[in-house]
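Chemist: Read through the structures below before going on.
Each reported figure results from applying straightforward, stated rules to the coordinates on display, with no laboratory input. Because the structure is predicted, anything quoted here is derived from the model rather than measured. Cβ atoms are built from the backbone, for glycine too; each structure is taken alone.
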Structure 1
Amino acid sequence: MRAMRTVAVTTATVTALTLAACSTDADSDSEDTTSAASTTTESSPAASESTDLDGREVTVVTHDSFNVPDEVLASFEEETGLTVEFVAPGDAGSLVNQLVLTKDAPLGDVVFGVDNTFASRAIEEGVFTDYTSEAPAAADAAAYAVPGSGALTAIDYSDVCLNYDIATFDGDVELPEELSDLTDPAYAGMLSVSNPATSSPGLAFLLATVSEFGYDWEQYWSDLTANDLRVTASWSDTYYTDFAAPNYGGDYPIVLSYASSPPFEVIDGEPTTAALLDTCFRQVEYAGVLEGALNPEAGQAVVDWMLSDEFQAALPTNMYVYPVSEQVEVPAEWAEYAPLAEDPHSLTPEEITEGRDEWIETWNSIVLG
């Protein structure tokens, strides 16, 4: 999301806000992922320091919401001698599918944007080769590692949460606080979410409900559907088109987005939206070197770069996520308007791997018929 000081939604604003869903549109217990250390691979020297990369080209495969300042990219290219090319086969929801389908003829050398809802599938399919970075933030990244694997390196994280339009709940309508509240007829026709089969935030929200309700999650979605639930194909449809916040003027005062969205909906110094922090699922984004890459050393250098202070510092204002580096400060207004959930919903990678496909199929049957 992004900071907005006027009500008008300009093209630049829309472009910026789209980047807020950097894990947007198509496994982990957050306590596990925030405490697990990378254990499986032998540390390698920083690729950009140990290998002569001058004159090489490296292809970075990512989702179409990837964004980094030109000067940050230019500095990396100058330092390493690499020329960076980006391939974006679609949104983050389809990224892993593309990687699996092309694993015998990889689309590039390194990937950014696989998140913890699909990380285990990519690992099991052999999409990535192991690499352990020694870049400045590598120790911090290890706290978010996929347990038992050295194939992916955590780069950023965020909380997928329901956001609400503050004005709607300033009067007689009581603000919902928990997921269970949303099945109350008082909130009929108020909620818009994105499809978990096509949107990674949508999948994260589905996982939050499985975590919260266990075997009763199916009944929960049946009740939501009966309460006039709105479902879109993508985060951007839910947020830009449906949200009743002043910057968008849609018909739904509660929508699926991120805990980091509200700071970018501040108008004239006043917040217009907020996140329901009891509805959140912790989402982690990873980078990894592709198995069979033409230039694996260059791919390793990209992973190192993404853990550098310069790249990590650019994440909050360009992709609207929290950097894994503990040395990088997020914008001051995030402390006030974008706090993280203290106890986000979570599932272990094993639980997600075992249940993901069946949950999506069942959800589709319940909600879409």
Structure 2
Amino acid sequence: MIRKTRLYTPGPTPLLPDAQFAMAAADIHHRTPEFRALFQKVLAQLKVFVGTSNDVLLLSSSGTGAMEAAVTNLTSPGDRVLVLTAGKFGERWTGLVKAFGCQPDVVSAPYGQTFDLDQIRAALKPEQKAVFVQATETSTAVRHDIEAIAKLRDQMAPNTLLVVDGITGLGTTRFDVDGWGIDILIGGSQKAVMIPPGLAYLSVSERAWAAMETSKNPRYYFDLRKERKNAVKGESAYTPAVALVAGLVAALDYIAGQAGGDLEKGRIALVNNAEVNAAATRAGLVALGFTLFAPTAPAAAATAVAVPEGMDSGTVVKALKARFALVTANGQGEMQGKIFRVAHLGFFDYLDTVALLGAMEHIAKDTLGLPVVYGQAVEAAQRVYAEAVKQ
């Protein structure tokens, strides 16, 4: 039988065909009126997609580049900062702030869990320059309550900047960027916007711009002030990833097209799509006897699943790929072999969820030896979907 490769990893995610065509045709120079018009269009689209009146900048880098830019542009050596970490990407914030001489106060949550708000309340201090946190911790598929964290910041340390890694949160989670006072919110191209890795985007508040004027950490390529100055002219400070920019415009046009040309409504529909697919996936996997790794604070970007005691999650990942060419993700770091992760962000629909669960029924029965009745996972997902579309 033929096999069609299906990508279910939480980044890179499946590519949008419209974006692929746009990238293939993007044979233009970046210092021309044609590209300037394209660049200005995508910056305007990104403000709507992020949902902010703040500036949104576009960088030719992975999301980690934008994380580094947030640290270098806002802080000085010796600054106290608060890092909230509950997985590999929270730990990345800790590594970044230490690399640039900051003094991190750290609030940690165990892998698979979110933060105790009382711990955050006790840790927040007015002298901290910034709070760094993930919206969704991709390594564990946990969602953090950014609204609640923002409210605590407002109460305990109102002058402290709030920096949120929304790389897998954007397009899967509702944000009120301006209402909550998020000073920097970061996204990445290989996630919900359905194009290859290589672009990062970030919204920047006026408070964050003011902080850049006094911060002392070195910056050159990631100097956000340069990007802001050039963006006004429809340019980037340095050579942009032209094809990816063209692909991003096509992807955002597609998202708008899913809601009659309204990008804001399209963004909401994209988030709802991820929420329904995530809920259906969780229901199906639980019906097969699997245990959710993050049951109390599940993300819509991805679902993390613990395998039965004594089994290796790599067995599931390898079996899905070998038998069905279906690509999922193992756990990261200390969670490797203990969990596998399935994505729902971007170019996934309900029938992709059905396909995944149908494949999982075979793997659970034939590879893991679980007592599976064919159709039980799919039926559980169908019930979730049917309830969601009634509303």
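Chemist: Output the label of whichever structure in 1, 2 has the greatest value of FRET efficiency 1/(1 + (r/R0)^6) of positions 236 and 292 (r between Cβ atoms, R0 = 30 Å, to 0.05).
Modeler: Details: 1: 0.40; 2: 0.15.
Evaluating FRET efficiency 1/(1 + (r/R0)^6) of positions 236 and 292 (r between Cβ atoms, R0 = 30 Å, to 0.05) on every structure, the highest lands on 1.
Chemist: Sticking with this structure for a sec: If mean count of other Cβ atoms within 10 Å over residues 52-59 is computed to be 21.2, which of 1, 2 is the source?
Modeler: Source structure for this number: 2.
Chemist: Still on this structure, please answer the following. Thinking of 1, 2, which structure, once FRET efficiency 1/(1 + (r/R0)^6) of positions 220 and 348 (r between Cβ atoms, R0 = 41 Å, to 0.05) is computed, gives back 0.60? Walk me through the numbers on the way to the answer.
Modeler: Numbers: 1: 1.00; 2: 0.60.
It must be structure 2, since only it matches.
Chemist: If you don't mind, there's one more thing I want to ask. Looking at structures 1, 2, which one was distance in nm of label points 7 Å out along Cα→Cβ at positions 100 and 260 calculated from, given that it came out as 4.4?
Modeler: 2
Chemist: Can I ask one more? Suppose you compute semi-axes √(5λ) of the Cα gyration tensor in Å for every structure in 1, 2: which one lands on 35, 26, 18? List each step's numbers first, then the result.
Modeler: Working: 1: 34, 23, 17; 2: 35, 26, 18.
Of the structures listed, the value fits 2.
Chemist: Another question, if that's okay. From 1, 2, which structure was helix-only ellipticity at 222 nm (-39500 (n - 2.57) for each DSSP H run of 4 or more, over all residues; to 500) = -13500 calculated on?
Modeler: 2
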